[in-house]
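Q: I've put the structures underneath this note.
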Structure 1
Amino acid sequence: MSILSMCQWLQDTTIGTSIRESIWVFPIIETIHVLALSISVGLLLVSDLRLMGYIMRRRPSSEIYEQIKPWMFVGFGIMTVTGIFLFWCQAVKAYNSIFFRAKVVLLVLAAVNALTFERGIYRRVDKWDNALVPPMEARLAGWVSLIFWVAIITCGRTMAYTF
């Protein structure tokens with residue numbers, strides 16, 4: 001069974017068809033997806049800008065990150081679930097979209113960047129927590145995150161106009 005035939009099967013399931021053919025369900029899922037994206041990426045932007053040393057320089061990075069992290073992860077969770085449903089109902093179109101493929105690659109790279117930050121750079125936060133300008137590796141993680149999320153959102157919006 002090819003990936004394309006699995007996408008066709010997924011899209012043709014009762015759930016996929018119901019979402020796609022509903023007047024209300026698809027727009028509601030998409031709206032929740034965009035709102036969750038706004039919450040999670042908006043808070044990530046705050047964290048990234050602090051990592052880059054541009055905002056809240058007098059507050060410890062760990063304090064800011066720990067305060068927003070739970071809300072960020074709730075947003076990412078909701079965004080992931082709704083994204084799965086959006087894919088589910090239009091799996092073949094998504095599979096054939098270069099923008100979807102780019103988005104998936106960028107999501108994986110953003111996850112690698114986040115894990116690298118969380119498991120490496122952030123474990124040494126006690127050494128640079130109060131620095132007005134964090135070390136280069138923390139600033140780089142912030143820039144990479146910001147660039148990836150701008151690209152992810154751009155691919156997602158472009159997908160919406162090409163389906």
Structure 2
Amino acid sequence: MVAKSRTWTARKEDLRSEWYVVDATGLPLGRLASNVAKILRGKHKPIYTPHLNTGDHVIVVNAERVLVTGRKLDDKVYTRYSGYPGGLRSRTLRQQQDLDPTFPIYHAVRGMLQKNRLGRDMLRRLRVYAGPDHHHQAQRPTRITFNEKGDVQIG
């Protein structure tokens with residue numbers, strides 16, 4: 001009789017989250033957002049399990065210096081609707097960055113995560129700051145960068 005092999009899956013006691021800092025200076029918005037979403041989901045870890053939050057905490061600094069290519073500053077429009085007649089509001093990316101430089105990164109990452117409780121839990125681990133300073137030094141975050149393929153380079 002042949003022994004059955006079992007598939008290993010992570011359990012809650014196996015999960016450990018790290019803290020990482022990403023500098024957004026000169027990085028394209030979409031590539032930055034997809035790489036940050038990958039880390040928030042935990043897809044860079046060998047213990048990735050789709051139904052658990054295996055991701056890490058990510059701090060994005062210098063959000064006001066993110067690179068937006070082409071004419072997206074004037075062509076990309078963020079809309080929101082209040083639900084009332086005449087309640088449709090819209091702003092361009094340039095207007096939105098003037099009001100809140102962290103919003104485009106937060107919005108782009110949010111769109112790349114699951115639309116359920118697990119995605120909201122992952123999004124809580126994202127911190128975005130407009131300038132170079134953040135107040136998470138006590139967690140001793142590790143600086144990471146991304147190469148052309150989107151692979152994570154720690155250190």
Structure 3
Amino acid sequence: MGLVYGGASVGLMNDVAEAALAGGAKVTGVIPQTLADREVAHHGLSELRVVDTMHERKALMYELSDGFVVLPGGFGTLDEMFEILTWAQLGMHAKPIALFNVEGFWEPLTSLLFHFVKEGFVPEDQLALLSVDYDARALVTKMRTWTKPTLGPKWLDKA
């Protein structure tokens with residue numbers, strides 16, 4: 001397995017990139033020029049791609065990836081996760097998406113997702129677009145064996 005990530009030399013994802021490199025994996029970073037200009041780009045990667053905008057960053061990361069693991073994070077993490085989840089919901093891709101629920105970090109979010117279902121904003125079957133696990137090996141297994149669920153009709157399917 002390789003790693004595609006945001007290309008920074010700081011934070012949790014830098015630690016993940018360093019571990020992947022130490023394990024012999026190919027690591028590709030995708031970073032907007034504005035962040036590269038702030039000297040946060042990781043220049044020790046297998047490949048570093050510099051793009052103009054955050055939108056281009058997300059699109060290229062999507063293109064280069066076979067699946068998505070969401071680690072604990074903040075607003076940017078949620079932005080990326082919800083965009084890729086929405087694309088799956090709309091049928092724009094069939095790549096696995098998983099929350100790595102380290103020490104229960106994502107419990108409030110998963111509760112919110114069930115709240116969306118309860119309130120009628122998300123059909124329950126669409127929760128199958130997202131795997132959740134606290135065990136890294138189990139999460140990798142779920143991703144490797146994941147198949148796109150058959151979803152019921154959406155508002156896009158209605159005349």
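Q: Figure out for me which of the structures 1, 2, 3 the number 14.8 belongs to, where mean count of other Cβ atoms within 10 Å over residues 7-14 was derived from the coordinates.
A: This value belongs to structure 1.
Q: Among the shown structures 1, 2, 3, from which was the value -26500 of helix-only ellipticity at 222 nm (-39500 (n - 2.57) for each DSSP H run of 4 or more, over all residues; to 500) calculated?
A: 1
Q: Assign the value 0.05, calculated as FRET efficiency 1/(1 + (r/R0)^6) of positions 15 and 71 (r between Cβ atoms, R0 = 25 Å, to 0.05), to the correct structure from 1, 2, 3.
A: 2
Q: With relative contact order in percent (Cα under 8 Å, 6 or more apart) coming out at 29, pick the structure among 1, 2, 3 it was computed from.
A: Going label by label, the one that fits is 2.
Read-outs: derived from the displayed coordinates by stated rules, not from any lab. This structure is a prediction, so every number in the text was calculated from the model and none was measured. Cβ atoms are built from the backbone, for glycine too; each structure is taken alone.
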